[in-house]
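So, here come the structures, one by one.
Just so it is clear, none of the values below were taken in a lab; they were calculated from the coordinates. Everything numeric in this text was worked out from a predicted model, so none of it was measured. Cβ atoms are built from the backbone, for glycine too; each structure is taken alone.
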Structure P
Amino acid sequence: MTDSPENLMVDAFFEPAGPAEVEEKIRRSRFIARLEICRSDVEVRDFLGRVEAEHRNATHNCWAYRLGPDPETEYSSDAGEPSGTAGRPILSALKKNELHNAAIVVTRYFGGIKLGVRGLIEAYGQLAELAVRAAGRLQKVRALPLEISLPYDMIGQVTRLLEEHGAVGSPCWHYASEVDVTAELPVSSAEAFTSVLDEFQARDLIFSWGWL
């Protein structure tokens, strides 16, 4: 069974291609947006802590992050700006660009001119969007790791099976008295692949297998 384009689309998601930092001056206020790849709450907290320490004298350090997609988690903070004027537009930039595993902090040094609710929403959204564009996007695939132990005469069949089910990247083979292979399969292939491997093991065609 070969993965269909629909299945591949289900498995695909986007992460930033790398970190980014941009700066703009809007009506005398200095805005600095920094984006980093964060794949856990711990990494988000570390990133926020570093930015806040670097810009401890800033008027505001507003932020948003989006993790996932399994599970998907998102959160934002106005950090003292009027409710809904900072964190939400930053998060909207991440969602609009379908980015996961990304956090953005937009730092503001007040320049003496109030921007008003609409002006703040536009400013924070603009800086977040600039950071997203500067970072770029990479397409990733939701995948599950597995390991199979098999006899030498099953190498060809297992290789074809991995290819047919859309193995992500190159499987890693280890050769000894028996052969061990580790690979990653798209989440959408897991059920069908499990059925085939369980049958192989029941027929003693492979020694063992399991998801890691």
Structure Q
Amino acid sequence: MESARPYKSGLRAEQAAGTRLRILDAAASLSEAHGGLTNVPNRLVAETAGITEMTVYRHFPNREALQQSLWCHMNERHGIHGGFPMAADEISERLPALFASFDEAPEHIAGTITTPIGRELRASQDDARRAAFISSVESVAPDLDAAGQQQAAAILQLLYSAHTWLSLREQWSLSGEAAAGAAVWAVRTLTADLKNRGDQPLTSIVKETNR
């Protein structure tokens, strides 16, 4: 009996992973059909996946959890190098692969910016995104005031985003590689400034410019 437990445990884990995938596939198709998950009840997700509504809640206890997992699922399906950097140096290290993966799925990436479903799914990552880039700034500028850290994090996040990739692609005809090169240069320039800034607020730059 003892030897059967690992097998049963592994089988249950495999079945659970399969069920989770069915839920995400169902949510993805319904989200695309309805322009997002806002008006799609879990009952319909369950029916489409061929499971009970209780099973959906067992894997995703609330709508936020489902949307966050769906964002990752759809990115993985399109081969997108997702995730957020937690340190400033990671931003420039990860940018080339990120933008290269955007080049492989341009319609999907454009859709995450321009369509209701894309904006809904992106919004589900807002808290995690902000926390990651604040952490990135803190890693190089721990003495900068909170307002300055927020401003710096916002600019670094923008450079790391699909918005930057799409703008450089559409307005300047840059490939993912060229766009990443420009973004990496900007990130490293800003990061170098942050490392040497100490507790000097970012507003001091504006004051110096206006003199």
Which structure, out of P, Q, was semi-axes √(5λ) of the Cα gyration tensor in Å, for residues 47-134 alone derived from, given a value of 21, 15, 11?
P
Out of P, Q, choose the structure whose coordinates give Rg/Rh (Cα atoms, Kirkwood Rh), for residues 127-174 alone equal to 1.11 when calculated.
Q
Taking distance in nm of label points 7 Å out along Cα→Cβ at positions 103 and 167 for each of P, Q, the highest value is that of structure P
Quick one: helix-only ellipticity at 222 nm (-39500 (n - 2.57) for each DSSP H run of 4 or more, over all residues; to 500) came out at -24500 when computed from one of P, Q, so which one is it?
Q
Among P, Q, structure where relative contact order in percent (Cα under 8 Å, 6 or more apart) as derived comes to 25
P
